[in-house]
Every structure is written in structure tokens, then in C-alpha cells.
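Student: Structures given as C-alpha cells follow.
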Structure I
Amino acid sequence: MAGFKETKYNDRMDTAAKARAEMLAKAKTRAEAAKVNFESKTEERKKIAAAREERAAKRAEEKRLAAIEAEKRRKEEEERRKQAEIDAKAQVEREHVERVAAMEALEVEQKAKRDARYAARKAQKKKGR
């Protein structure tokens, strides 16, 4: 069996320094890997942000076109409504003119009948005298 190996202070200091150097080397490799990973993630994030902006611009354009189309439909509907209103007023006016003409014709007819009755009465009185 081997005996107990006693280490000196300098040996312990050297071992600790080597351990620190190894830990530092590991940290540096991790930092390098993290830096490369960071750069790739940064590029990926830039691509994602660009795609997001592109989609937002596309949605804004679609929204703008939809608003233009809605305004166009609204104007067309307003024109149709105004035209329908004008047509309805014209129809009412025509009906009114027709009613007035019919009333005038009726009055003329009634006057002619009244005049005929009056003339008949006058003629009857002349005969009977």
C-alpha cells in the first residue's frame, strides 16, 4: 500500500492555478460559442423583425385598399339612394299631375252635365210657356 503523499504549499498553489486556468479556458470557449450563437440569433431576430414589418405593411396596405373600396361602395350606395329619392319624387309629381288632370276633366264633365241640365230646364220652360 502506498503511503500518504503530503503535498507542499507550492504544489497546491500550482494545482489551484491550473484549475483556474482550465476554468478560464472553458469560460472562454463558452463565451466564443455564446458570441457565435448570439450573432446567429441576432441575424434570426432581424429576419423575424423584417418579416413582421413586411406582414404589417401588407396588412396596412390591405386595410387601406379595403377602406378605399368601402368608401367607393358607400358613395355608390349614396348615389343609388339619391337617384331612388329623385325617382320617387318624380313619380309622386307625375301622380299628382295625373290626379289634377283627372280632377279638371271631372270638373269639366260635371260642368258640361250641369250646363246640359240647365239648358234642358230652360228649354222645358220655353216649351211650357
Structure II
Amino acid sequence: MLKLEQYDSRNIAELTVEGPITNAEIVPVIQKLDGMIHEFGKIRLLEIIREIGRVEPKALWADLKWETRHITSFSHVAIVADERWIDWMIKPLDLLIPAELKLFHLDEIDAAREWISTCDPEH
């Protein structure tokens, strides 16, 4: 399941991942993010990963294509997760993404929301 919410018409999106991901779920998420990028230029993303289930190959391909086109469209990214492999993934990802990237654990979700809401969108 994917759920995307925009914070009060601002350039902040909160994406929740919980369980399997289908192409039917990812297409509207991509469309909403495209609209936000078109409106604001750069966006701040809070991604909450509660559980990652099976990802349909078509959904994975759509996500990879979208991410490579928009790698410079983020100013800040907060990832909230407790999976250890995500900790390991962050370091090389931080080298590839020109956004400020910060990792939080699930019990720090309020701190992640505060950080993404108050960080300077220009830096």
C-alpha cells in the first residue's frame, strides 16, 4: 500500500509504504509528485516505510524511471524506518541524491515531521 499526502498546499509530501506495492498504486503517486514538482520546482519528501512487501515489476520499473528523471527535484528527504538494510542503503544513496537526507526510526516520526516542516527549502 502506498499513501501520499501533501502538507497544506506546501512543497512537502508524506509518502507511507506498508506492504505490497502495485502499479495501480504507484501511478497516482507519481502523478501527484509530478504536479508538486511542476508547481514548486523542488519538494521535500518524508517517506515512512512501515513494511515493504512484494513490489510488482511494472511498479518497480515505473518508480525507477521516475526517480532517475527527478533525482534533483528534492531539497530534503526524511526516511522513517526500522529496517536495518535501509540504514545501509542511506550512505551510498546520500552520495547520489543532491538533497539533504536524514534517517529516523519509526518511534521518531514526530521528529521527522518537525525536521521536514522546518528545514530551509532553499538549501
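Coordinate-derived values only; no laboratory data. Bear in mind the structure is a predicted one, so any value in this text is a computation, not a measurement. Cβ atoms are built from the backbone, for glycine too; each structure is taken alone.
Student: For FRET efficiency 1/(1 + (r/R0)^6) of positions 26 and 114 (r between Cβ atoms, R0 = 41 Å, to 0.05), which of the structures I, II scores highest?
Tutor: II
Student: Comparing distance in nm of label points 7 Å out along Cα→Cβ at positions 18 and 98 across structures I, II, which is largest?
Tutor: Largest one: structure I.
Student: Here is a further query. Can you spot which of I, II the value 13.6, 36 was calculated from, given it is Rg and Dmax of the Cα atoms in Å? Before the final figure, lay out the partial values.
Tutor: Details: I: 54.0, 180; II: 13.6, 36.
This value belongs to structure II.
Student: Further question: When distance in nm of label points 7 Å out along Cα→Cβ at positions 10 and 42 is calculated for each of the structures I, II, which structure yields the highest value?
Tutor: Checked I, II; max of distance in nm of label points 7 Å out along Cα→Cβ at positions 10 and 42 sits with I.
Student: Just checking, which of I, II has the largest value of FRET efficiency 1/(1 + (r/R0)^6) of positions 34 and 58 (r between Cβ atoms, R0 = 30 Å, to 0.05)? Intermediate values should be presented prior to the final figure.
Tutor: Numbers: I: 0.30; II: 0.95.
Greatest value across I, II: structure II.
Student: Additional query: With distance in nm of label points 7 Å out along Cα→Cβ at positions 90 and 106 derived from the coordinates and found to be 1.6, which of I, II does the value describe?
Tutor: Value 1.6 for distance in nm of label points 7 Å out along Cα→Cβ at positions 90 and 106 corresponds to II out of I, II.
Student: For which of the structures I, II does the calculation of helix-only ellipticity at 222 nm (-39500 (n - 2.57) for each DSSP H run of 4 or more, over all residues; to 500) return -14000?
Tutor: Computing helix-only ellipticity at 222 nm (-39500 (n - 2.57) for each DSSP H run of 4 or more, over all residues; to 500) on every structure in I, II gives -14000 only for II.
Student: By the measure mean count of other Cβ atoms within 10 Å over residues 66-73, tell me the structure among I, II with the highest figure.
Tutor: Once mean count of other Cβ atoms within 10 Å over residues 66-73 is tallied for I, II, the winner is II.
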